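Listed next: structures, encoded as structure tokens.
Readers should treat all values here as calculations from the given coordinates under stated rules, not as data from a laboratory. All values reported here derive from a predicted model rather than from experimental measurement. Cβ atoms are built from the backbone, for glycine too; each structure is taken alone.
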Structure 1
Amino acid sequence: MSKEPERKGRPVLRALGRAGLLALFGLLLFQTLWPAQYRFPAPAPFTGEEWYNPYAEFSGKPLRVCTHTHSHAWSGLTYGTASQEDIYALYREAGYDVACITNYLEIAERPRDWEGPFLPAYEHTLSITKQHQTVIGSEDVVWFDYPLWQGVRHKQEVIDRLAASAELVILNHPNHFDSYVLADFDRLTGYDGVEIASRFAQNLGYWDRALSAGRLVFGVAADDGHDPEFGTQYCRYWIQIDSASSAPAIYDAFRAGKFYASACRVPERDDRNALVSCVIENGELRVVMEGLVHVFRFIGQGGKVIKEVRRQNQAALSLDGLPGYVRVEAYTGGLIQYLNPVIRFDGETLPRMKAEYRAGRTGVTRAIAIGLFLYLTWLIVPGRRR
């Protein structure tokens, strides 16, 4: 039997092997030497003689908003089973004013018969370690990501790239697969919110860690639903945002923290309640709800519970001498409502920390990555000695 076909196939296999080896080396160099270099602000509590209260002018007529849910996309590879039209109809029938369909790396089209404001959005990720972000108010998808693993520098660069193209960036389910660790929230900056309640987000410690480190980010509850045949995946987690009914107004209100998150932990129950007011008067924080609250919980610096008030429709806490921030949780049966924090500040400008991008060091490490890749190419490609 002739061995000619076997001999002809060997160069092809060798070429494919070299290409695969180069691709692997290139990916490893990209993961290790390409991430941007940063100087992160040191964690420090919020300071100032005055308190910022996002609900100081609360209207009592907020918009009901879903920031994160899914429809059928990518031929079903992302586990969405219903069409965009069906998902919009589901939220419209449930009384939502805004619903963001956030398919992976795909911006949903504006629904034909949706009367409320439309916020273009998608869920960003190409990482096997599950670092996901909700990106709202972007016209185009950002495809950049670090696919294999992510340290704090990888995560910060992705956040910065997303924030440059969008109105809002929310870190999704940080506890899911340990995609973020608590120490990340001592350092990361530039994002607007963090999911504190969803099907997958079930840990408030990340939010308290960020607030305790002086990062002004707000708590979001969102469905992250994929399959409407399972009714418990939809219309259980949402935010109530005190805003005019337009996209620019919603973006501004979100960045100011003028919303609160709601989580229906027991879908079989129809517990309802709503915020009436949250004011600071004479050094006292007072929260009033429409109905009876089983437990009010005041949480402060370090995530510590400062005070609990039971079976009332209102509760108050003296802020004298308290450091950093105070936030409120209200438990009404199976419904939990999370208010954004009041924070200490200078009375003029909200504190917005920003990690410093170190262009010089980033340029050096990236130049090394390119040099090593070219050298490896020279070693692997045949005919280099000539």
Structure 2
Amino acid sequence: MASSTLVSRRVAAIGKSAIHEMTRLSQEVEDVAFLSWAKPTSDTPEHIKEGAIRAIADGLVGGYSPTSGMPALRQEIAEKLKRDNRIDARSSQIIVTVGAIEGLAAAIMAVVDPGDEVILPSPTYSTHIRQVVMASGKPVLVPCIEEEDFRLDIDAIAEAVTPRTKAILFCSPSNPTGTVFGEDQLRRLAAVACDNNLVVITDEAYEYFVFDDHQHVSIAALPGMEERTISCFTFTKTYAMTGWRIGYLHAGEEWVEQITKAHIPFAICAPTVSQYAALAALRGSQNCVAEFRAHYLAARNLMCERLDAMPEIFAYQKPGGSYLMFPHILVEGGQNSFSFCRRLLREARVSTTPGVAFGPTGEAHLRMSFCVPEQTVNTAFDRLQAYFGV
């Protein structure tokens, strides 16, 4: 039945996900060193699992929660936003979502009409681009300045604004580059949004994983931005809970009312059992987050050391956050990143993600994840060095 005449044009125009395609291909190869998926290999901390187990034992998880999420969880999230993000949040401004990704989808549906333009810095997370297309909007990809650690090109963003521009969408720390957009950049971006009456939608999934002298800043905390910003967050990265599918968004109450209209047909509510797990995550010890960050920092440094030993193969910008690296491929064949990554998988048994998945300026790059054991990093680079003979 799924003939080309029946499939919607918006979906038919979307290609396969390169991230998930590399995952599928990796399953066809034995003994792969897997660097291609941004999924923590750590288990969910015990106190979080125990919170879910208690809720199951007490018979609390079999029904729907309120659409916007359990009141106790939303109150804890509001306190977290005040404490860690400097956002003066109220529980009425929060929707608990199925990961950050569903919150982003609902937000984009609430903002974008067919033909509206959404500015995204490039390279950017591939799903953000697809979400705009799914809303019948037009993604406008503005290149970041790679030689300056992929910083935002604010002047180019301002020049990209047209009468059809509705929003700016970005993630910081960035997926795929690991760039942390500093407060100075965000203040200038906020001025562009205010001057042109634009909505800002953020993906702050990696907010706790920043390194060196970088600091995560939520643009909603800047003057004049709380009412025009929709900020999306997740428990899945912070607490190694990717399979629990639990996140949240914060926005002004008028926006929350409208976003809820999209959230209901997408999800009704986030999984109740996952909400109890998230409540345990916020109320329990945060030592696990510090431990994850320390591990990612060590793994980042190791990956940088291994890349430094291959300067004729890859050039890279050291990521200031996340657990992702985005090297530039210097050798012949690297201009087609998908073919290059497939070749590495089949011939070197190393799985990476093609940079073209993250927008046109991602081509000739590949994404490597360092949320893996250090032994996996070493195995992958031992194989790469053997493959390239360096």
Taking distance in nm of label points 7 Å out along Cα→Cβ at positions 180 and 196 as the quantity of interest, name the structure among 1, 2 where it is greatest.
-> 2
Structure (1, 2) behind the derived value 5.1 of distance in nm of label points 7 Å out along Cα→Cβ at positions 20 and 324 = 1
Value 1.65 of Cα Rg over 2.2 N^0.38 Å, for residues 244-339 alone was derived from the coordinates of, among 1, 2, structure 2
Consider the structures 1, 2: one of them gives 19.8 for mean count of other Cβ atoms within 10 Å over residues 60-67 as calculated from the coordinates. Say which.
-> 1
Origin of the value -12500, where helix-only ellipticity at 222 nm (-39500 (n - 2.57) for each DSSP H run of 4 or more, over all residues; to 500) was derived from one of 1, 2 | 2
When 1, 2 are compared on distance in nm of label points 7 Å out along Cα→Cβ at positions 76 and 108, the highest value belongs to 2
Upon calculation of Rg/Rh (Cα atoms, Kirkwood Rh) from the atomic coordinates, which of the structures 1, 2 produces 1.07?
-> 1
Of the structures labelled 1, 2, which one yields 25 when relative contact order in percent (Cα under 8 Å, 6 or more apart) is computed from its coordinates?
-> 2
